[in-house]
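Some structures to go through are shown next.
Derivation of every value follows stated rules applied to the coordinates shown; laboratory data play no part. None of the values given here were measured: they were computed from a predicted structure. Cβ atoms are built from the backbone, for glycine too; each structure is taken alone.
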Structure P
Amino acid sequence: MAKKQSFDISTSVDMQEVDNAVNQALKETQTRYDFKGTDCTLDFDRGNGAVKLEADDEFRLTQLIAILREKLSRRQVPLKNIDEGSVEVGSLGRARMVVGLKSGIDQETAKKISKDIKDGGFKKVQVQIQGEELRVTSGSRDELQAVMAFLRPKDYGVELMFGNYR
């Protein structure tokens with residue numbers, strides 16, 4: 001019997017890097033000229049995996065989001081895993097937004113990835129959905145590398161990470 005080869009497809013966000021990016025964004029808002037005398041806040045909720053942004057008006061909120069995106073990208077946090085909520089304008093024109101962080105592949109996306117692999121014409125490749133990740137197995141390492149190359153350019157709304165390659 002031939003030995004089976006496998007790898008896992010998953011996605012995650014390093015929460016420590018997000019925390020560092022939020023702290024850097026806060027420092028920048030305290031020193032930037034266009035934020036002087038304003039009340040703009042960024043709160044990172046590690047438990048819920050979300051960043052709460054609040055600003056004096058909608059324009060400053062868009063500036064705050066741009067700063068946060070820049071800091072996240074510099075810390076190598078995948079921007080595909082950022083889920084920006086809708087802008088809520090409250091009393092006195094204050095604008096709020098919650099930015100969610102996606103960790104793990106949801107069932108709908110996992111089924112879509114599995115279907116794409118099956119439709120890709122790969123012979124003797126099995127895909128198993130295991131919670132928030134997928135395991136792809138085959139008898140051939142070349143076939144597994146072809147699956148990885150097939151999935152890399154596709155957009156599923158999350159950054160795909162290939163790991164546990166055996």
Structure Q
Amino acid sequence: MKPLIRKATTRDIDLIFNLYFEFHMSHAAHVTRYLAPMEKPDDRTNSELVQTFSGILEGEDSGIFVAEVSGQLVGLVEIHLLQDDPSNHYIRHHRYGHLRSLIVSGQYRKQGIGELLVATAHEWAKDKAAVEIRLDVWEFEAGPVGFYERLGYHTIKRTLAKELRENAF
């Protein structure tokens with residue numbers, strides 16, 4: 001069944017939280033040095049969470065698009081419109097979309113839903129005069145780097161780390 005891709009609304013906030021929780025826990029299992037598991041709060045209607053997601057959903061330069069299958073939210077893409085710092089005269093300035101999160105629930109992966117969500121983010125950013133899409137990604141075996149490379153993404157900058165002490169974390 002082909003998923004329905006639509007712009008998320010504030011009515012979706014609880015379901016969006018569930019996807020972010022699954023996403024975080026999956027990454028925390030692979031990037032244990034930097035990400036800690038979290039407990040799922042019982043009250044996801046707290047004002048801080050609602051304000052954060054509402055701000056993204058209602059912003060002109062941000063959005064969340066969701067994928068639905070049989071009325072169930074199974075994935076999302078969070079996109080923000082950004083621009084390089086205009087005060088830095090030594091870089092070429094770009095207006096770009098920053099793909100902050102792409103989440104597809106485990107049982108719905110490898111069905112093309114992620115590609116549809118990314119394509120939706122691309123169109124949204126293009127409509128807002130962005131010239132490219134950027135993203136940050138955790139690198140780990142079986143992680144998402146290969147997926148993004150298949151979609152034409154390439155590395156423009158890396159963050160490298162070197163531990164200075166044993167058991168620093």
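When mean count of other Cβ atoms within 10 Å over residues 50-57 is calculated for each of structures P, Q, structure P gives the greatest result.
Each of structures P, Q was scored by distance in nm of label points 7 Å out along Cα→Cβ at positions 10 and 146; the highest score is held by Q. Upon calculation of mean count of other Cβ atoms within 10 Å over residues 74-81 from the atomic coordinates, which of the structures P, Q produces 22.5? Source structure for this number: Q.
Among the shown structures P, Q, from which was the value 12.4 of mean projected area of the Cα convex hull in nm² calculated? Value 12.4 for mean projected area of the Cα convex hull in nm² corresponds to Q out of P, Q. Which one of P, Q has relative contact order in percent (Cα under 8 Å, 6 or more apart), as calculated from the coordinates, equal to 20? Source structure for this number: Q. Out of P, Q, which structure matches -11500 when helix-only ellipticity at 222 nm (-39500 (n - 2.57) for each DSSP H run of 4 or more, over all residues; to 500) is calculated? It traces back to P. Once Rg/Rh (Cα atoms, Kirkwood Rh), for residues 66-105 alone is calculated for every structure in P, Q, which label goes with the largest value? When Rg/Rh (Cα atoms, Kirkwood Rh), for residues 66-105 alone is calculated for P, Q, structure Q comes out on top.
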